[in-house]
Structure I
Amino acid sequence: HMMGLDVHDMEDLGQIYVGFDEETRPSDQFGTASLRMGRRLDPGFVITNEPGIYFIPELIRQWEKEKTNADFINFDKVNTYLDFGGIRLEDNLLITQTGSEILGTRVPIEPGEVEQIVSG
């Protein structure tokens, strides 16, 4: 989503007016329905990119019982992660003429880097 003054407050206007434009509209397709940003990015925009995964046991159990999205979800595998909780990796990006630039120092995300930090 965009970053800046009152960015979360603007969601009350409706995500269609904040993260999308006339060219790109929200989708209800599984896997994309929760995307909050679909508009064309222009140089000077500052956004946050927050890929993450969350394992919510009650929701997963309900989906498995109802066979919700069963074509996409390997419930046997997902159930092994029910006690994990979840993780989100966040980068703040400045959109430039030629791409993007990470603002600040990126946190380690590669397993070896994380293990090195955790082990001291």
Structure II
Amino acid sequence: MTPTSILYVEDNDDLRDSIAMALESPTREITVCATGEEALTALAQRDWDILMTDVGLPGINGTDLARQLTTSKPQQWVVLCSGYDMGAQLAALGPNVRALTKPFDLDALERILDTIEDALKAR
């Protein structure tokens, strides 16, 4: 079975490293970026199963990153991590965009990723 490819974008070094380490498994391939600009480069190089991004990034923020990606790939799975409620913004970004409010626990993140991975397998 091919691992689920996850591009994780977070500008906080400690949080990025700890979440990436916690998510790493034989069934997941985690690649990290610190900025939206780095993520755009990674997104141009290959397809990813899931984009997981902080919303409050310097430069290109996570919402803009998600918007650019879902405009070209409407079925792309995206998880937006934000310190505030995303509300109506989610629907405007596409059917496969989910939000996780910070601070979040790993169980909540795992539930979202498990649901997405189940949907990916059903394709």
Structure III
Amino acid sequence: MIQFKRLDHILVCIPEGATAEARAFYTDSLGLAEIPGNHPGGAIWFQMGDIELHVREEAGTSFSKRHPAFEVGNLSEAKEILQQKGLAIEYSSDIDGRDRFFFRDPFGNRFELLQFIG
């Protein structure tokens, strides 16, 4: 049996030539700290709580409902910050015991933020 310990990182793709724009979005809009280094494939890495977000250029674009979900300390505050940055908030079906919403980065990657309630 495989013993999984924790999620280490998530990789999202951006269009070719968009690394500078992605760096600005993830640091300025989301407030993430970049992890310095010469990362494989020219990726840029960010610290996101106790996991890493890896961002890498890839040819083509694809919009889907695939997404990582992140628990946050204050969902209302996160929503306000993202709206102030001009991001559209998307909603989906309710899940008992948690409030949540979705947003997309400028490259179409979908993210869910959630907070447990009750």
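A short reminder: the numbers here are calculations on the coordinates, not readings from a lab. This structure is a prediction, so every number in the text was calculated from the model and none was measured. Cβ atoms are built from the backbone, for glycine too; each structure is taken alone.
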_Among I, II, III, which structure scores highest (criterion: Rg/Rh (Cα atoms, Kirkwood Rh))_ = I
*For mean count of other Cβ atoms within 10 Å over residues 75-82, which of I, II, III scores largest?*
II
*Looking at structures I, II, III, which one was helix-only ellipticity at 222 nm (-39500 (n - 2.57) for each DSSP H run of 4 or more, over all residues; to 500) calculated from, given that it came out as -3500?*
III
